[in-house]
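Below you'll find a set of structures to go through.
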Structure 1
């Protein structure tokens, strides 16, 4: 009887502690000022919604403000260009966190070094260095291509040849650019950056608030699937914004 009672107390303690942790994540005590680049995209718009739901102040940046469809008392839509140093410096000042969820190329070349997120990474780091102690955190939305599927082997190198041939060149360039962006950020030691990679399958879905955290290796479930909804990916990103558990590193999320 005593042993059974101790087991019951132990299980209650574990479950209770998990519930408290989830509740603490959902009700952050401090309202952050966040600025989101790529706020009108499928992932970016969900990040904006999740942040607003938790009571944070959000600045949604777009080259065309009319594309920002959300309306909220704590949301400001502004025009800006992530590839313009002056625009970035003016807009990020006074914010706590910068979120970058962008795609595309800075020019018409096929060079992965010229994809928007790779060029923007170096530009942002330069701006934040100039800001010194006033610089906000930088959270970068990455892809699954840079995750390891075997020791020293990333998913981008394991994509089947036929699938790779069918893949648009722009997407192949994006994947290579993500690898270059992460490699660059890993050389930066004086800026508070975080790179977050989703599971292999990232699609619209339900917000469950449940996910697992990994590192450089691709997470899979008991059926060998690697997936997460865009809604829960946004949950994981805002959790990181609130709790600052992965400064200067990359982490991954999946079910």
Structure 2
């Protein structure tokens, strides 16, 4: 008589297949929930005068793009459902502060910003974990602070610039203004400054650990090496601008733009 019951091997495979399918389904649902939990929204602010942006983020990317425009367009991506972001415009200053908007919250998750605004805006940007990228800005002041991440400043021409990092690299591509002040510092990571060949400035540069300070075509007889290569001090051209660079563990490099 023919046995119509499934074999023992087939019977054993059925629960395994069902278990594997359940795991795949759970993982798929988890991925969809992550996507659904992520929130995206945009805001537009008309601008009738010079503008200043102050952005204090905890974790996430900040990208600011200058443009020939008459408004500010902000796109925000929020990973955590409960995180609040409430930008506020007061007297020409657009303020975004995750600490103010989420008092008592230890972890707000990643919040990413993409902002387009007039190129003459002044900026004060900070994020604890994440990268900061600024491009095509010609305002009076630019300040970027990062605890863990990189700072990239592209086509930034301002008279006052501060870029401070703890663990990450700094890249600056721009022009030095007459009587301008430029400060770059990081504890770990390389600092690269790409400026026009005609730039003139007084330089104070320190790399106490790596002793790696490369001036390239900006090297001059007026530059003094101190501490066995740990510091360079001197003037390039007539020293119209002031440049201070501190890198505790990484390298400092100057390139022609």
Structure 3
């Protein structure tokens, strides 16, 4: 996408970009050159030559598809960007939870970006930062790990996997975790994410595949996630599942005692 010029931006579903009108969405992106595509947490950042930044959060079912001009639009094509290489970049979202926003000053990002925590694999995510964050919260650890203003980018799968790897109970209050176990959890978070990156994460992305999913994986490599009833890799105790904040949590009741 870098170097491509947006000839027109068609916002078909207004709720995808609730903070801007359809005409303004097209006007601010028309003839803009994409100079860089980056990421902050779960936000995709399209940096433009004008200085503007287009942010996209995929949420649960959002995805981008790259099509030629003679290909039919896939289902749920809510935003269409017409590019200068005779292709279209299409944002599809079956459940319509995805969101886009445009901000004009990179030095003054919107609140949803400004409040994000440090990236777990960055230099800013220090052991001291993590221990201090835990000490200030009485929430269950699983809840805290999913809070993007405290720990950025984990998501449900990797939070569950990190807690198992560290041998920490997901229901334990964050401020009750001992420093040695907190340090173990800190390292487990980084290890799980690096392991996922090395394995290609859970993503097999083909922008030209309008029927594909960002979230399908041909091989499950998780230790406890979606393993309810299966024997624990360490002790053979059946993995249990509970619901925390509307999300499934998987853990070993023997290896992750409170």
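Consider the structures 1, 2, 3: one of them gives 0.95 for FRET efficiency 1/(1 + (r/R0)^6) of positions 68 and 100 (r between Cβ atoms, R0 = 25 Å, to 0.05) as calculated from the coordinates. Say which. Write out the running numbers ahead of the final one.
Values: 1: 0.95; 2: 0.20; 3: 0.60.
That value comes from structure 1.
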Output the label of whichever structure in 1, 2, 3 has the greatest value of mean projected area of the Cα convex hull in nm².
2
Output -12500 (helix-only ellipticity at 222 nm (-39500 (n - 2.57) for each DSSP H run of 4 or more, over all residues; to 500), calculated) maps, among 1, 2, 3, to structure 1
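Coordinate-derived values only; no laboratory data. Not measured: the values here are computed from a predicted model. Cβ atoms are built from the backbone, for glycine too; each structure is taken alone.
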